[in-house]
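Pasting the structures here.
No value in this document is a laboratory result; all are computed from the given coordinates. None of the values given here were measured: they were computed from a predicted structure. Cβ atoms are built from the backbone, for glycine too; each structure is taken alone.
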Structure I
Amino acid sequence: MKIKSLIIFPLLAGFVFCTSAKKEVSSEIIACGGHDIIIFDEEHSNGTDLKITWRWNIEEAKELPTEYQKYLNPLDECKPIDGNSKILATSSGGGVVLLDRATKNILFYANAPMAHSAELLPGNRIVVALSDHPYGNSIEVFDIATPEKCIYRDALKWGHGVVWMPKQKRLYALGSDDLVCYSLKNWDTNQPELKREKTWTLPEWGGHDLLSISDNELVITVAESVWNFSIDSEKFEAFEPISAVDLKSVNYNKTTGKLVYTKAEEEWWTHNIYSVNPDKKYTIPDINVYKARVYPQ
């Protein structure tokens, strides 16, 4: 049976995002797994003693029909966006959800098979990286106002990361072998496109995670190492602060030297989140964590 890929909620009608002032929160870590998303205060947490400041479970999503809840399990990536006022989460079970942090309301939901990463783009559109799909490995674009319809698709082998770089006005997408740069084409129309501009072959196979650490730099996590990519020079260099087996996500602040990472320790998952500067390990027994995020980067 073919699964219908969208639901639209009345609250989406006429919905417009406003960019709020950037809230400087330096010690929050966001993690997810299964049906749960949690945010805890790193400064006041240690080991299994976590000061949890925010938690969400799929059962709280009363406006989301039960038949769709299974697609949000397990949650893989939870990304704070829009001044940390919203959370964009993806699930390899096949779901993408945008939550308002204050109210916990669902602002967007779509079914997207094997979704590993998502990003909010200009014009209230969401791009999703997929590692498997009936149409082949790809990235997909949805409009928040019409989530039942994928409005653009491009092939991307084992998509695991997407990052919008405002300075360049470019989207960078990570596959298992490649890093791809896209520009926006016909973006103010009903048939927008992501125009593929350049593709770079990764130094190593197995792209897992992608994030920005400055206006001109990206960090790429692969199976056994981490790479820095300079947008200006278009060069990959070894990311010196860390190298470990089976890394899944790396977050790094160049200014402070703060680094947070996850690595697979139980099949694809872990219950631990590691921090460098300060050196700590946080354990979440009831959540199988894949990626962890900090805000700000």
Structure II
Amino acid sequence: MSGFVEKPEPLQVPGLVHLHTGKVRELYRNEAGDLVMVASDRISAYDWVLPTEIPDKGRVLTQLSLWWFEQLADLVPNHVLSSELPPGAPADWEGRALVCKSLRMVPVECVARGYLTGSGLAEYDESRTVCGLALPEGLVDGSELPAPIFTPATKAEVGEHDENVSYEEVARQVGPDTAARLRQATLAVYSRARDVARERGIVLADTKFEFGFDGDDLVLADEVLTPDSSRFWPADRWQPGRAQPSYDKQFVRDWLTSAESGWDRRSEQPPPPLPQQVVDATRAKYVEAYELLTGQAWS
């Protein structure tokens, strides 16, 4: 059992039709047939969308995605049509709403890994592979891989786990040509972003992308290279052989699994509200990631 602790009632906006409530985003369609994607301040952990929000989180995700889309524009087109507030939208959507092309989405999470951690580490420890790709002996938590690898996953519903799959399974699902294009685009975007982040003192350990088709063009969609979709580590504290400090929701995960929270993640009980100090520390990490990557002060 998992999902939303308290599923929000979507806001009804004149001229927009509500389509979907995700973990973080609300999705609408406008009268022109374009999508309007609104990033909330919701946060999820251990497959639960928590009852406590992180102030400014949705705006950080949106503005950081826009910045990255600009950095990557010569590599792959993206789905953003406008970042202006749609007519009739509430003022609170300012900075968190994007008008986007409606694409034929590819049902694959396109994951690139340059470092070994998370579910990749768990598989490596068992079989010396990640998504069926053989890796050398002697790697540990946080090790840099010999070269970045494409480790796709199936997209899960809210409350379910994405499931790592092999490249061959992706080719079977979407066709060999599309699979090859996904792998090439994913690794090209990851490599560019890894180099940009490295110049700013950040290790981009891994990240996930979503792609769709606009006609025959493969287009980068959803959010991109945010603390929600990526593992960012401070480069000056990177030390293989242990869990790395990170710019993401680690404060939330750590508190939920601590004795203080009183929550057992193996139970079917929803997690409790977050204390203010965890909210403040998590917001600070998201803002710090934005400022380090973009070189711009958050306001």
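Odds and ends about this structure:
- Top of I, II by distance in nm of label points 7 Å out along Cα→Cβ at positions 41 and 121, largest first: I
- Read-out relative contact order in percent (Cα under 8 Å, 6 or more apart), computed value 14, structure in I, II: I
- Given 19.6 for mean count of other Cβ atoms within 10 Å over residues 257-264, calculated: source structure among I, II: I
- Ranked by percent of Cα pairs over 22 Å apart, for residues 185-272 alone, structures I, II are led by II, which has the greatest value.
- Origin of the derived value -9000 (helix-only ellipticity at 222 nm (-39500 (n - 2.57) for each DSSP H run of 4 or more, over all residues; to 500); candidates I, II): II
- Parent structure of the calculated result 14.5, given that mean count of other Cβ atoms within 10 Å over residues 49-56 is the read-out and I, II the choices: I
- Read-out Kirkwood radius over Cα pairs in Å, for residues 89-200 alone, computed value 13.9, structure in I, II: I
- Label whose coordinates, when distance in nm of label points 7 Å out along Cα→Cβ at positions 113 and 129 is calculated, return 1.3 (choices I, II): II
- A value of 0.95 for FRET efficiency 1/(1 + (r/R0)^6) of positions 33 and 241 (r between Cβ atoms, R0 = 41 Å, to 0.05), calculated from one of I, II, originates in structure I.
- Structure (I, II) behind the derived value 0.15 of FRET efficiency 1/(1 + (r/R0)^6) of positions 177 and 265 (r between Cβ atoms, R0 = 30 Å, to 0.05): II
- For Cα extents along the principal axes in Å computed as 58, 52, 40, the structure of I, II it came from: II
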